[in-house]
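The data blocks that follow each hold one structure.
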Structure 1
């Protein structure tokens with residue numbers, strides 16, 4: 001009984017791939033592209049933060065000042081990367097929040 005069920009799933013998968021193969025591969029490509037783009041963005045963010053830290057240390061600043069500059073650089077890079085999402089969440093919040101009643 002279990003072997004027959006396995007064959008049915010294999011046939012269903014082959015049929016689904018034959019009918020919706022381009023859509024399935026498109027979704028897989030989009031997922032892989034998203035993972036790669038987030039990874040590359042993360043590496044660029046780290047490079048900017050490390051560069052800011054190294055610049056302050058090379059100029060002669062203290063480690064504490066370099067850490068502050070690196071933190072500000074990280075916030076700036078994160079904000080520049082996340083502002084479309086923050087804007088979208090802000091609009092959604094304005095649409096679904098409970099409106100205060102006028103007195």
Structure 2
């Protein structure tokens with residue numbers, strides 16, 4: 001099995017507060033030395049969950065589709081990095097434990 005090295009850096013997180021979308025992030029992925037920047041990674045949250053979604057586009061049939069497909073091995077850590085960056089600047093807060 002072949003392995004690759006990936007480096008993930010959150011370049012910027014911008015608060016927008018548009019419904020469930022709290023912010024947009026720019027993320028740099030360096031995969032085997034090749035840099036890719038994904039703009040418009042969405043930070044979404046409501047009372048029940050927080051999620052990171054990749055940028056979307058409207059397809060000719062009117063449906064929304066993901067603009068970038070990443071393997072889970074990259075997508076998961078990228079989401080974790082974006083959540084950490086959003087927490088660091090106060091866009092997201094850790095949910096208090098219910099006692």
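Bear in mind that the values in this text are calculations on the coordinates, not laboratory data. Keep in mind that this is a model prediction, so the values were computed, not measured. Cβ atoms are built from the backbone, for glycine too; each structure is taken alone.
A value of 73, 57, 27 for Cα extents along the principal axes in Å, calculated from one of 1, 2, originates in structure 1.
If relative contact order in percent (Cα under 8 Å, 6 or more apart) computes to 21, which of 1, 2 did it come from? Of the options listed, only 2 reproduces it.
Given a value of 13.9 for mean count of other Cβ atoms within 10 Å over residues 10-17, calculated from one of 1, 2, which structure does it belong to? Considering all the candidates, the number was obtained from 2. Quick one: helix-only ellipticity at 222 nm (-39500 (n - 2.57) for each DSSP H run of 4 or more, over all residues; to 500) came out at -6000 when computed from one of 1, 2, so which one is it? So the calculation was done on 2. Upon calculation of mean count of other Cβ atoms within 10 Å over residues 26-33 from the atomic coordinates, which of the structures 1, 2 produces 14.4? Corresponding structure: 2. When distance in nm of label points 7 Å out along Cα→Cβ at positions 18 and 66 is computed for each of 1, 2, the one that comes out at 6.4 is 1.
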